[in-house]
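Novice: Dropping the structures in below, format is structure tokens.
Since every read-out is calculated from the coordinates, none of them should be taken as a lab result. This is a predicted model, so every value here is computed, not measured. Cβ atoms are built from the backbone, for glycine too; each structure is taken alone.
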Structure 1
Amino acid sequence: MTPPALEQLSRGARVLVVRLRSLGDCVLTTPALHLLKQHRPDLEIGVVVEDRFSQVYEGNPDIAETMPPSKRQVLRFRAELTLNLHGGARSAALTALSLARWRAGFAHFRQGWVYNVRIPRAQEILGEERTVHTAEHLASAMFYLGVPRTEIPRARLFAEASGRNQPYALVHPMASAAAKTWPAERFLAVCRHLKEASGLAPVVIGGTGDDLSAFDGFETLRGAPLSEVKALMAGASLFVGNDSGPAHMAAAFGVPVVVLYGPESPVIWAPWRTENVKIEAPQGLEAVTVETVIEAVEGLRGARR
């Protein structure tokens, strides 16, 4: 029987992990990277990631280097093992172009010819036939490569908390699709409750192209660098938002979170290892009332008092 790939790597070898995007996926890759570094502290781990998400990994001691998805950068790193956690055609090409001795990817990925280490389904690796969380799916690759099976830790983001005197809650009323977005006027009602009844100053965050004009009566932060968002997350008392990347950032800092789920599975994308309330509405987020979200907020706050 061939030893696992990690047992065949030389001392101080370089391992390249291809994880191009998106925000939540990048955040939930960090537990797997930590497991790898804990098992083989001698390895130098590089991450191939699009520039807009590279700050997710900033300050992470498990990672020696991040680099953009370019052939030159990938070749320069001279990896002994390249692990593709993305799965698309572009990431497969970068895996091949790395010229690594070992090229690993999940067996269900297309362009299977690229990989000489084909990783089976997470369920097979974990020995449990159930729907797995994204963090479990990614960590299972490390177990297959040779990391001893152990508990999967919380995601790891690093930032100094923003120096604010008043406790605050982060509110993220945006999402990648309309079906995943709770109506803005209901988020506005939750903001009023946070300010008037909970004693938390709402800070509403969104991306560069997001319209936050409905929240002009509150502090808003639109299109801020991820480093600034991380600093805000690190000091927050609560997060309330749609199923999206910022919810996973908050969970990585151990912030209690209330997340609203429409069509996506809360099993796969639940907040990982933090106090949370998942509000599920597979029939549509229009069915979720303001009272339901406020009850979730107060339930979490009551549990921490």
Structure 2
Amino acid sequence: MTWNPQGLLIKPNPAVWWMSTFAGPAFPIVVTPGHVRFFITGRDDTNISRIGPVDVDFTGAAPRIMAFGEPVVDIGPLGCFDHDGAAYPWITEVDGKLWLYYVGWLKGHSVAMHHGIGLAVSDGWDKPFEKKSRAPILPLTDAEPFGTGSCCVTYDGPGRWRMYYTAFRDWRMEDGKPKHYYCIRETTSTDGLSWDTNTKAAIDHRDAREYALGKPCLTRENGRYVMYFVARGERYRIWRATYERGRWIRDDAPVDIARADWDSDMQAYPMLFSHKGQDILLYNGNGYGRSGLGWALRADAQSERHAA
């Protein structure tokens, strides 16, 4: 399965204070055909991340940025889990409301940072978001004591919520510095806010060279559940796995996207959506989004693909 790269879609903009140095992971909402609002992770000139809206016009020969808004998810109070950044949005639409799950992070001392998953809810794409808790919605447990990261969430009807999320499994001292190890796990909820702490493994490391798996994006292709995610060994690459007979099976090779200067060292943080009959893959390149948010179009025909 291959994708045709289209280059950078949204770049950091020095004139936009909250994304002056970084245009990272994003979640798209199709407002009308041709008008897409991207809730995107930006960073200011002090490296603090926030989530804000960027409206893009797709009606012409090439996408055109229409407007930048102010952040919809800002940092939390001093000492809270999201005081030093809010990033990696995932939006689940339920009964007209937008449930925006995000990663909050706090600078560490013995380790570089601490992460947790937060939630903010809005009455619509153009309405303000309200955080539902000052604490992470996934608590620390004895089985998962190090924190959680990027996630995707599905709603399958009343009382049936499912989350795939990044779980920090270990910190290890290597070459005199702490190094993080994390994988993708699964949990469920009856209300989207309180989540079962009896979690289970979804996707683990492929081999000893991998140490970081994250940014799951669940979708369906030809009637099967498929997950796109990022894995890091020597470099970040985007991978795909298919759910078969009760377990996730990874493809034999990473997703095939030809590289350019802006993503020569890194392809990460996938997000898929369909718009005007085309499947679009969003992803970030070098510097975790310092070069910007790129996009690619599916090269092969796909008869059935939609958000899970």
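Novice: Tell me which of 1, 2 gives 0.8 when you compute distance in nm of label points 7 Å out along Cα→Cβ at positions 38 and 262.
Specialist: 2
Novice: Next question. To which of 1, 2 does the computed value 22.2 (mean count of other Cβ atoms within 10 Å over residues 214-221) belong?
Specialist: Corresponding structure: 2.
Novice: Taking 0 as the value of helix-only ellipticity at 222 nm (-39500 (n - 2.57) for each DSSP H run of 4 or more, over all residues; to 500) derived from one of the structures shown (1, 2), identify that structure.
Specialist: Clearly, the read-out refers to 2.
Novice: Comparing mean count of other Cβ atoms within 10 Å over residues 190-197 across structures 1, 2, which is largest?
Specialist: For this comparison of mean count of other Cβ atoms within 10 Å over residues 190-197, the top structure is 1.
Novice: Given a value of 17.5 for mean count of other Cβ atoms within 10 Å over residues 62-69, calculated from one of 1, 2, which structure does it belong to?
Specialist: Structure of origin is 1.
Novice: Of the structures labelled 1, 2, one was used to calculate Cα extents along the principal axes in Å, giving 62, 39, 34. Name it.
Specialist: Value 62, 39, 34 for Cα extents along the principal axes in Å corresponds to 1 out of 1, 2.
Novice: When mean projected area of the Cα convex hull in nm², for residues 134-285 alone is calculated, the result is 9.8; to which of the structures 1, 2 does this value belong?
Specialist: Here the read-out was taken from 1.
Novice: Computing FRET efficiency 1/(1 + (r/R0)^6) of positions 14 and 166 (r between Cβ atoms, R0 = 41 Å, to 0.05) for each of 1, 2, which one ends up highest?
Specialist: For this comparison of FRET efficiency 1/(1 + (r/R0)^6) of positions 14 and 166 (r between Cβ atoms, R0 = 41 Å, to 0.05), the top structure is 2.
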